[in-house]
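Structures for review follow.
What follows is calculated from the coordinates using simple rules that are stated; it is not laboratory data. Since we're looking at a predicted model, the values are computed, not measured. Cβ atoms are built from the backbone, for glycine too; each structure is taken alone.
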Structure I
Amino acid sequence: MIQEDFDRLQSLMASRAGYRLTRDRIHLAEHRLGPVARREGFDSVDAMLAALWAKPVASLGWAVIEALLNAETWFRRDRAPFDTFARELLPAIGQVRPQGRVRVWSAGCSTGQEAWSIAIGALEAHANIDIVATDLSQRAIDRARLGAYTGFEIQRGLTAATMLRWFTPLEDQWTVRPELAQVVRFARANLLDEPTDDERFDVIFCRHVLKDMDPVRRGGVIEALERRLVDDGCLFLGPDERLDGDTVAFRPVSGRKGLFVKAPAALSRAA
């Protein structure tokens with residue numbers, strides 16, 4: 001891949017996905033785009049990119065973007081946030097909501113492991129929960145909806161007891177049980193886009209997403225998350241993700257890495 005193509009990929013990722021594609025990833029980008037080129041009928045990555053630049057096609061452009069996104073995830077990743085959510089937040093929020101119903105958004109859910117982890121914790125706590133899980137990648141969302149994972153994927157983060165309680169073996173995969181599937185709704189969504197509805201959430205998980213975003217667009221995404229969160233709600237980011245200098249919308253919760261609530265300035269603005 002020549003530098004000019006990589007520069008154009010950087011612009012494409014930033015403008016369409018808000019993603020920061022750093023220069024040290026040029027070889028990784030070429031590696032990931034190889035299967036896309038073959039799937040789309042091109043002899044090489046260079047030929048595919050030349051065709052894309054000559055005649056931009058939305059479907060091909062998004063196929064390229066999706067291949068370059070960081071889709072790594074696993075069940076109960078980092079563990080502590082899911083324990084905090086199930087043991088502390090769910091009971092507290094449920095007590096002050098009609099019918100105890102808690103609304104959760106998993107933003108940037110990838111292939112679904114985060115959303116299913118949230119659902120497992122909620123159902124084991126006998127909570128009344130509604131989970132919306134979204135991702136920019138349609139391929140990831142299609143896989144998440146299937147709720148089917150290999151033995152390696154299912155054991156990456158789950159105990160054997162949890163695996164057997166909430167998943168059914170089917171050939172060489174494990175599939176989510178119906179009672180788990182019914183509390184999660186999956187949809188494709190771009191965090192850069194304006195919302196198409198006014199739904200607000202009690203808890204938002206947006207973990208390991210913001211760190212890869214272009215700084216120019218990151219602040220706008222954080223402000224959008226603040227608008228979608230109820231005033232007494234909570235935001236989970238990755239344990240090493242910080243908001244310093246990005247926004248006054250949130251403040252960290254002491255002793256809970258990655259957990260944020262709305263800052264006084266955001267509450268005053270809403271009032």
Structure II
Amino acid sequence: MTSGGNTIWQVGGGRSLTLGTQGHLMAIINVTPDSFSDGGRHLSVEAAVRHALACVEAGASLLDIGGESTRPGAEPVDPAEEQARVLPVIEALSGQTDALISIDTYRAETARLAIAAGAHIVNDVYGLRHDAQMAKVVADTGAGLVMMHTGRGREEDKRADVVEDQLWFFENALKTAEEAGIARETIVLDPGFGFAKNRTEDFALMARFEELHALRFPFLIGTSRKRFIGSATGREQPSDRDVGTAATTALLRLAGASIFRVHDVATNRDALRIADAVLAARRETDV
């Protein structure tokens with residue numbers, strides 16, 4: 001749905017988010033012991049809720065709650081453990097903030113329970129390819145959906161050209177979503193920076209990002225503290241990559257991305273405000 005040049009992202013619980021003239025930040029809330037950047041820091045319900053509310057205060061419009069690390073080589077988590085980590089946090093936050101709540105999971109049952117607990121959005125890092133029931137859960141609940149591109153487990157069908165692979169993957173994922181009855185206006189796409197992509201592919205994807213607008217969907221960006229940023233800046237520790245992350249936020253906002261999933265909200269908020277000011281100046285010039 002569009003309104004005055006903006007796109008209205010319809011999510012669960014009768015909520016929506018206007019995407020267009022203003023970019024938005026999604027704060028990463030990892031309720032995990034082993035995430036690559038902040039594992040163990042917010043493992044208790046109290047710590048996770050406190051951090052999430054601080055992120056909202058710093059400028060986050062959305063909170064992405066995850067109970068399993070998706071870093072390369074991470075050990076899989078039992079679904080019951082994943083749910084035990086995230087559901088109490090979602091329940092607590094749903095009564096304390098108006099920020100939109102996202103569940104970062106590729107499991108349909110975790111998504112269903114999270115939505116019942118108060119989540120508005122499902123963030124699926126496998127783009128509906130992992131759990132055959134995920135599309136039905138999203139369709140039945142009316143939740144917002146972030147579908148991420150990944151090269152993991154796709155050696156047999158991955159295209160050599162980075163943009164061609166994005167278009168091929170999303171065309172198939174969107175077909176799955178349509179067949180399940182997921183409404184178009186509930187979908188946001190994520191190009192999956194760092195997920196089974198090397199440094200060359202990540203930077204090529206940034207350089208050619210505007211080509212992805214051929215899909216005619218809003219985009220969420222997840223570059224925060226990732227390895228390819230460290231490879232360019234020389235920052236070995238993920239926690240030292242926030243300035244580099246903010247640079248990607250500004251660049252990709254200027255290229256048309258809408259939402260930015262980040263660890264450090266304050267630094268990326270400033271980068272986003274500069275990019276939004278430039279975009280506003282462009283619009284005034286175009287009038």
For the read-out Cα Rg over 2.2 N^0.38 Å, for residues 13-100 alone, a value of 1.13 was computed from one structure; give its label from I, II.
II
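Output the label of whichever structure in I, II has the greatest value of distance in nm of label points 7 Å out along Cα→Cβ at positions 133 and 157.
On the way: I: 0.8; II: 2.3.
Comparing I, II by distance in nm of label points 7 Å out along Cα→Cβ at positions 133 and 157, the maximum is at II.
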3.3 is what came out when distance in nm of label points 7 Å out along Cα→Cβ at positions 29 and 165 was calculated for one structure; which of I, II is it?
II
Assign the value -0.70, -0.98, calculated as log10 I(q)/I(0) by the Debye sum over Cα atoms at q = 0.19, 0.30 Å⁻¹, for residues 45-84 alone, to the correct structure from I, II.
II
Assign the value 50, 42, 40, calculated as Cα extents along the principal axes in Å, to the correct structure from I, II.
II
